[in-house]
Structure P
Amino acid sequence: MKNGKKGFKFGNPALILLLIFIIILIFTLIDLLVHGLSEEYTVPDYYFRNKIIFGTIIGFVTYLFVKNKKLLVKSLVFSAVVSILLQIRYFLEGYSLEFVIEFLFFHFLILIVVSLIFFKIFNELLKGGKILRK
């Protein structure tokens with residue numbers, strides 16, 4: 001790198017965790033808006049807090065397995081795994097199968113868009129050397 005500065009490596013766990021947290025946070029905010037569209041979609045407040053916590057953990061672990069894949073594959077696998085595992089958790093908590101399947105579709109769509117955007121931005125920043133240590 002120029003001026004003796006070293007760039008973050010793509011495998012930096014703190015940077016990856018931050019990236020995944022941002023993706024899950026945006027996903028959760030969009031999901032909050034979707035749940036607010038209808039009274040039948042209403043969920044308790046802890047639903048969103050837990051989505052951030054468990055989504056970040058699931059997303060981080062999933063990302064470690066797909067980080068070297070092409071952008072589309074990485075986003076598809078990441079979005080599918082996070083969506084499916086979150087929905088299994090909600091089903092086990094007692095949400096109806098109809099609700100779980102409906103939101104599986106919404107969650108996947110939200111995540112695929114958000115993850116594609118952020119994985120692409122992240123890759124471009126890394127390639128351009130714009131993410132540097134001080």
Structure Q
Amino acid sequence: MDWRKLSASLWEFVSVLLLSLILGIGIGFFQGELSTGAARGEIRMVLPNEGALTGALLGVPTGLFAYYAMLGRKVSFLIFRSVVAAIAIISTATGLAVGYLTKGDAAFASSILMIPLSLIASRIIATKFRRKQVE
């Protein structure tokens with residue numbers, strides 16, 4: 001048993017897990033703030049916190065699936081930063097759209113919409129950069 005490989009794999013897993021958790025919490029909080037709308041009164045203070053909790057719960061499995069199943073564990077920093085930037089932009093647009101279209105009544109929908117949108121963005125960006133590397 002090679003302890004270096006085992007410790008490197010464990011460190012990789014913990015890193016992806018924690019990064020997914022942190023991104024999920026941050027994006028969930030940000031979307032909760034954007035998607036509630038200004039006219040929600042007292043509940044407007046609660047929804048960003050619920051968004052952060054939802055982001056934490058949904059971000060971890062989504063991040064692990066995207067990294068291990070879709071990206072195949074071979075991700076350059078260029079792909080990584082592009083995926084994170086795309087997810088941040090998509091989450092902002094989704095939060096604003098849900099907040100505007102539903103007047104804050106369906107704030108949870110923006111968190112649910114982020115799962116397929118994040119996975120699609122990850123796959124498109126990874127495929128695009130891999131094609132560039134082949135050419």
Compare distance in nm of label points 7 Å out along Cα→Cβ at positions 71 and 103 across structures P, Q and report the one with the greatest value.
-> Q
Which of P, Q yields 1.07 [Rg/Rh (Cα atoms, Kirkwood Rh), calculated] | Q
Of the structures P, Q, report the one carrying the highest value of relative contact order in percent (Cα under 8 Å, 6 or more apart).
-> P
Which entry (P, Q) yields the derived value 16.5 for mean count of other Cβ atoms within 10 Å over residues 63-70 = Q
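Among the shown structures P, Q, from which was the value -25500 of helix-only ellipticity at 222 nm (-39500 (n - 2.57) for each DSSP H run of 4 or more, over all residues; to 500) calculated?
P
Bear in mind that the values in this text are calculations on the coordinates, not laboratory data. These numbers come from a predicted model, not from an experiment. Cβ atoms are built from the backbone, for glycine too; each structure is taken alone.
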